[in-house]
Structure P
Amino acid sequence: MDTLSIAMIFRNAVWLTSTLVTFVVLPGLVIGLVISLFQAATQVNEQTLSFLPKLLVTFAALGLGGHWMLSQLVDFVQQLYASIPSLVS
């Protein structure tokens, strides 16, 4: 096992993690920005007003993209397991 293969595995793992996290976090970030703009315009500073929509959008993103996210993760693990014999020798 050379350092190049370890670096490639690590790079692919970090890329997959970044992609999956972005898919969940980005919609909540956008909704949080919209709610913050609304609160700034109306001068309503209520913490629960921003929390609940972000929570619902995050759950919706997980519900809509959960199957895709799980399939991406399973594909990565299957590729990793398939590459074990070539990494050991």
Structure Q
Amino acid sequence: MRSHNAGEPHDAVRLGPLEAQVMDVLWTHGASTVREVINTLGGTRAYTTIATIFKHLDRKGLVQASRSGRSVRYEARMSREQHTAALM
């Protein structure tokens, strides 16, 4: 597997099950906060769990964070289609 710089999109990053769920929320609903993702996933995940997933996705170069008031919003760096194509 090729290495990449943190924060830069990787062209073939496989996602774990929870990472895929979080990315699906971003691809479907757009930029979201940790709390919004938790609510969209049914409210059963711990805040720290989703925050950690976002940290992993950021390190993999799949999301970017931006401050929105007191919250941090995360958005996908590539579309679902771009990610799927990169895996092929």
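Derivation of every value follows stated rules applied to the coordinates shown; laboratory data play no part. None of the values given here were measured: they were computed from a predicted structure. Cβ atoms are built from the backbone, for glycine too; each structure is taken alone.
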Calculated from one of P, Q, mean projected area of the Cα convex hull in nm² reads 7.2, and the structure in question is P
Candidates P, Q; FRET efficiency 1/(1 + (r/R0)^6) of positions 14 and 38 (r between Cβ atoms, R0 = 30 Å, to 0.05) computed = 0.80; producing structure is Q
Relative contact order in percent (Cα under 8 Å, 6 or more apart) gets 40 when computed on, of labels P, Q, structure Q
If you rank structures P, Q by distance in nm of label points 7 Å out along Cα→Cβ at positions 54 and 70, the highest one is P
Working back from -32500 (helix-only ellipticity at 222 nm (-39500 (n - 2.57) for each DSSP H run of 4 or more, over all residues; to 500), computed), options P, Q, answer is structure P
Matching 48, 14, 14 (Cα extents along the principal axes in Å, for residues 30-77 alone, computed) against labels P, Q points to structure P
